[in-house]
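Since every read-out is calculated from the coordinates, none of them should be taken as a lab result. What you see is a predicted model, and the numbers here were worked out from it, not measured in a lab. Cβ atoms are built from the backbone, for glycine too; each structure is taken alone.
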Structure 1
Amino acid sequence: MVRMQERYRNDIVPVLREKTGRQNVMSLPRLEKIVVSMGLGKSRDEPKRVEAAAEDLAIITGQRPVITKAKKSVSAFRLREGVNIGCMATLRGRRMYEFLDRLINLAMPRFRDFRGLDPDAFDGRGNYNMGMNEQMVFPEIRVDKVQFQQGMNIAFVIRSSRSDQESRWLLEAFGFPFRRE
């Protein structure tokens, strides 16, 4: 069992039971999946960016990402339907908890000028989104091998949460360093 998953079952569930007042474990907020995505705006001019970003994302997440394509043409952006514009990986189960552990304990301390995560980045349904400016904060990425510096978005999908506050309790229990108001 992964360390974060064991921590959820042994340490976080009793705290959430107390805070929410619910005894059923299945009704408590829990992490369903983590979606890591990279949008590549300049991929139309430089097709190697998509392959480099997909390779970096595969190293970070531990699984092969899906290449995303434009759904429709937008003349203002000089974009045609079907052109590769990004990549994404959806993590569940063991890989999700391993990624979460590496993100909290290894990557977040390496953020430049980090003052905590935005506590208002919840979407109203309990899901949390955060952005990163570069992929080099992950220790798996070799800095000398990086061709293009690329940012990414990480979405934490939380199931059985009735409010943003319950989701925040869950993420704080995992060790998310939220900025204090």
Structure 2
Amino acid sequence: MNDGTEEPRSNYSSYSDHVLDPEQVSFYRNERGRLVLRIGTDEYTAVNLRLAFPLEAEEEFIDLSLPDGTELGMLERLSDLDPESQQALRDELKKIYFRPKVVTVGKLVEEHGVLNGQIHTTSGSRSLEIRGWRENVRLLSNNRAIIEDVDGNRYLIEDWRTLPKVTKEILGL
């Protein structure tokens, strides 16, 4: 475990050394349905994907590494890849960063510092329980907001300004 006294592990001397050439990168699903990354002639079936800015840039700055922490590099833009690779990577990122969008918010009730209610999302209806909602309801750019419930589930509100006034007041928006 790095306590901050060790030098970070990296094979790169600059940002440009870390960026992968999209012409050399492709993604596809193997016969078992697992995501495969090809960089040049090398193939990897166990790849960790991490977005640098998951709430602000969902298809940009995608870090690729192996399970042991070895960095493979970063893709600047998913759109730079061929269409098949784009779809395979987009599908995988949707699994990793599952974040339903809030369609409607039902009645919200605060009781003993816990906010309870019902929401309807793009993935169906959900019971919502938020403790410390002032910390777990965050404003994002472009009038978006994110809600995190007690189970760590995150729900995106595409435009918090469209919520009813009382809902905005309860959520602190």
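Below are the figures for this structure:
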read-out: Given 3.6 for distance in nm of label points 7 Å out along Cα→Cβ at positions 88 and 144, calculated: source structure among 1, 2; value: 1
read-out: Label whose coordinates, when helix-only ellipticity at 222 nm (-39500 (n - 2.57) for each DSSP H run of 4 or more, over all residues; to 500) is calculated, return -4500 (choices 1, 2); value: 2
read-out: For 57, 42, 30 (Cα extents along the principal axes in Å, calculated) the corresponding structure among 1, 2; value: 2
read-out: Per relative contact order in percent (Cα under 8 Å, 6 or more apart), the highest-valued of structures 1, 2; value: 1
read-out: Top of 1, 2 by distance in nm of label points 7 Å out along Cα→Cβ at positions 64 and 80, largest first; value: 1
